[in-house]
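What follows is calculated from the coordinates using simple rules that are stated; it is not laboratory data. Note that the coordinates shown come from a computational prediction; the quantities given were computed from them, not determined experimentally. Cβ atoms are built from the backbone, for glycine too; each structure is taken alone.
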Structure I
Amino acid sequence: MKVQAVHSIEELRRTLAPIRNARRPIGLVPTMGALHAGHGRLIETACRESGCVVVSIFVNPIQFDRSDDYTRYPRTLSGDLEFCAALNVDIVFAPPAAEMYPGAQRAFVEVNEITVVLKLLNIVQPDRAYFGEKDAQQLAVIRQLVKDLNVPVDIFEVPTVREADGLALSSRNAYLTAEERHIAPTLHRALQAAGGLISKGATCAAEIKKKALLVFDAHPEVRVEYLEIVNPADMQPVEQIIGPVRVAGAVWIGKTRLIDNVLCMPSDAQAASG
């Protein structure tokens, strides 16, 4: 199956019109390309649940803090189209930056990376949109945005796909050298250490964080940006653990920033659910 590649908003809307008129549910999977198995999980879920699947591929310039990071972000459109075709995606929407931002952008959602998500939701007007659990903070903001602005779309969260050593799949993993790749799972091990303490009954977030951060002592070359224990609903830090929490972290390894998170259940909540 050859996937249909669309590069303009007008063409996309024209293509989607008969699908929408036929009342086929439209699923959207927003991506920045350089697709991997994690994206594949999102796409497969969307294909099972939607009558038409649109995968957007757009490297959003306004969400990069540094121009060199934007410039070196992998752009693999031909391979991404083959990837999508193999998974029976109906349409790939791959607009140039000038199509998404034809003039000066004067209106922004407070978080820049969410601005483009709202634009995509308005452009595609999907019934459903699929996001990875790895980007839990972004997902929490999107859920709130959809609720606050009455955007008519259902948001679905798909579990993180990991390598055998626990490293969450990410397009940015391609930046890692062989040595950096070897130590990259340290972030996940720290999150697991916190989760293990929580599952055994620890309730003081500060003490749990202190012990989890010890995992990085073996690798001083890993620069910890943050490690927080947060409420899953709004991703705000908690001091005491009285219910499910998410342990989230971000680190720098060389010039590469990695993020990850795990959902953790305190021992009493696990007992209640069992």
Structure II
Amino acid sequence: MSNRVTKYTDVISVDIRSSISTRYHTVTRAINDRFWGIQDDTRNSLYVGSYGRNTAINTSDIDILVELREEEYQRYDSVQGNGQSRLLQAVRSAILSVYPQSDVRADGQIVKITFSDGMRFEILPAFRDIYSIFDGNRVYKYPDANMGGNWRATNPKAEQEAMRKKNQESNGLLYDTCKHMRKIRDNHFSSYHLSGIVIDSFVYAAMKDWRWLNSGETSTSQPGTYEQVLLDYLNNHFPYWAPQTITAPGSEQIVDINGSLECLTKVMMFIAE
């Protein structure tokens, strides 16, 4: 595989997408049955993370936000002794009812499902924040069982819409760059940590107005110029001596990149060399 950014088509095969869809609907039905009392496999859930932002590759985890009723939030928020952890355990129990042979674990903010074929789902239980609407999109609050328990906020639809718009403006270069960086990470630096939201937020900010050329257009830039622009942005904006954060596309939420910076640097140096 070339180290330069290239165009990607059908990164995730039809068979894998079919398996993802089947499991998505099964999880959704289990959550709706347990928390809403309805038999429905489409309502109250949506793809988020890399898959929802259209930047996933075949090794990516599948992230799903499952919306729960406000009454459930009130119930677990009033619990003394980390109600967030108890909520995650309740979601885990619902998933085990349909996937009893899979490895299902509550982990900090999510419930992880590892299937026998190696596919991994991460389920984020969340509640609509009735007091917050950002740029026309609903903000969700979700549990964080770490450090005694807390509630955090996310706005996945705003991120998805911002990514989709910029990808269109760049003739697909945004998605292709994000997928390429995931390929480099997984093939060459898999022992390091580099989260999907850090990749997507970085490329969104660093690529500026670069785009794939339309048919018939020619470029005066030398091969590798675009990749060097990304690396220069990294070096100029993220000095090693300062705490590192970046703004997520669309939602403008702060993303901590300290744990991903080493791998991000390795990936960009590999791509730009």
### Summary
distance in nm of label points 7 Å out along Cα→Cβ at positions 49 and 129, calculated, reads 1.4; among I, II the input was structure I
### Message
Comparing mean count of other Cβ atoms within 10 Å over residues 25-32 across I, II, which structure shows the greatest value?
### Response
I
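Taking FRET efficiency 1/(1 + (r/R0)^6) of positions 121 and 169 (r between Cβ atoms, R0 = 25 Å, to 0.05) for each of I, II, which is largest?
Numbers: I: 0.55; II: 0.20.
When FRET efficiency 1/(1 + (r/R0)^6) of positions 121 and 169 (r between Cβ atoms, R0 = 25 Å, to 0.05) is computed for each of I, II, structure I gives the biggest number.
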### Task
Identify which of structures I, II gives the largest calculated value of distance in nm of label points 7 Å out along Cα→Cβ at positions 65 and 185.
I
### Query
Where is distance in nm of label points 7 Å out along Cα→Cβ at positions 17 and 249 largest, in which of I, II?
I
### Query
Suppose you compute distance in nm of label points 7 Å out along Cα→Cβ at positions 33 and 265 for every structure in I, II: which one lands on 5.0?
II
### Query
Which structure, out of I, II, was FRET efficiency 1/(1 + (r/R0)^6) of positions 105 and 225 (r between Cβ atoms, R0 = 25 Å, to 0.05) derived from, given a value of 0.05?
II
